[in-house]
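Following are the structures in question.
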Structure P
């Protein structure tokens, strides 16, 4: 199993709910259609920090999803939905 970890800073902090809602409606919905996707867990912390752990069957499945032609479309859709209210702090 491969666990992909992402860390974001959402600002202002009041936008965290909107950020998580858009993430679920756009990214999680898309991830559920990818081969090897197991689950996704989101944790929120004070100050607008959000941690996500995406569980994949294998590193190969994660790589296939990242290389999928729709990946860039999903990223653009997400960014257009939430605007510039976040910074990616960490991604593995």
Structure Q
């Protein structure tokens, strides 16, 4: 196991803890899916975060900004979910 593997393992652990703390209300299988999607596609989710932050700077509240960004990226999100689900079978 190289240094990059250790760093990625650490990042995944942090991601997992944050998602679990923020999404306690979701069923475990949905939490697991979100953790996997974020862990496997960090650049895409960083882009989403940047888009949300840009909308917040324009004056939108966080919830509206998130909803709009998710709608704008819905096709890609659906593609990632479908790919993840196909790996689960």
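The value 14.4 for Kirkwood radius over Cα pairs in Å was derived from one model only; which of P, Q is it?
Derived from the structure labelled Q.
Right, here's the next one. Here relative contact order in percent (Cα under 8 Å, 6 or more apart) has been calculated and equals 48, so which of P, Q was it run on?
P
For helix-only ellipticity at 222 nm (-39500 (n - 2.57) for each DSSP H run of 4 or more, over all residues; to 500), the calculated result is -27500, so let me know which of P, Q that is.
Label of the originating structure: Q.
The numbers here are math on the coordinates, done by the rules we state, and not lab data. Owing to the predicted nature of the structure, the values given are computational and were not obtained by experimental measurement.
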